[in-house]
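Computed from the coordinates by the stated procedures, all read-outs in this text should not be read as laboratory data. Predicted model only: the values in this text are computed from it and were never measured. Cβ atoms are built from the backbone, for glycine too; each structure is taken alone.
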Structure I
Amino acid sequence: QEIIEQRLLDVARVSAREKLSKSEKKLSGIIFERGVNEQSFAAIRSKGDQALFGGFSTAEMKKKLGVPATRPLADFLPTLTIKAKDFATELTSHNVVEKDLHGENQITKEHVDNNSAVREMLDQRGVKPETLPPAEDITKLKKKLENDEKKILKKNKKQPKD
């Protein structure tokens, strides 16, 4: 029972991480059309993280959680924080289009405001994203889930049919 519950939680986390990647790609596509280059996009995302994590930069959060410098912070975040980042990112994508925002300054302000609002909501519920412990490396988790799936399939093939 516990193994099944853990597997469901792991699958949900991997799914949330994949969704965040899609949301970030969507946002980058939207803002590249609005006069923002890749370097500026990185700065916008970093400032969003700073708003979400109570003033801690992406690099500081990586250090705090023991995340290798070359890996994305989100690969080590718990599901709740991944979903918080995803929600703020989706809000930014929506509002950049709705409000017809252009340029790094306008889009940065929007992204920071959205991350701050999400942080405020979490805070009201007693959650501080920067204090949550790191989660298992998402890459290792994906491999573990794939291996578990292979074992289950092998086991099912070996079972005699009625």
Structure II
Amino acid sequence: MELFARQGYEATTIEAIAAAAGISRRTFFHYFKTKDDVLLSQQAGLGEQLIAALAAEPDAGTPMRTVHAAMRRIASSYPLEELVVIDRLMLSIEAVQSRKQANYIRDEKLVLEALRQRWPMEDDMSLRVTAFVAIGCTRLSLDAWRAAGGTRPIVEYLDRAFAALTSDLARG
């Protein structure tokens, strides 16, 4: 990420990335197909992080509350400066944008499977809604964070997204 931030995406070559990582160009291609994949790897792990956080999170009463608590833990772990750099880079490359959207769908499926494992007796439609909403709240919180200039912790926007959801549901 440092290379992309310092040199810009277009000016950063695969050779430079490999050299900075202390690997050969050939080894780079063992892990990544393109330099886009390097950027996307920052988001690609979200589903896996959420699964691990969800497994470790104490039961908060409902699957939705438990997912929210797990997501808070993940969101709180990202340094603000790093988030700003990654977000700007991802927004600057159209090909990365479309693949980023596909990652959200993949993450939703991963979260759903984790929810099914943790709450096997829960109604499947309810778990599907929870997975969909959890990833949706992530997307909305990133959008709100970006619109506000990325100066506040992302977890504040995540909490606002979940609060809006529960507030609207409470009003029935």
As an exercise: relative contact order in percent (Cα under 8 Å, 6 or more apart), calculated from one structure in I, II, equals 22. Which structure is it? II
So P(r) over Cα pairs in 10 Å bins from 0, in percent, computed for just one structure, reads 9, 34, 32, 18, 6, 1; which one of I, II is that? II
Just checking, which of I, II has the largest value of distance in nm of label points 7 Å out along Cα→Cβ at positions 24 and 136? II
Looking at distance in nm of label points 7 Å out along Cα→Cβ at positions 8 and 120, point out which structure of I, II has the largest value. II
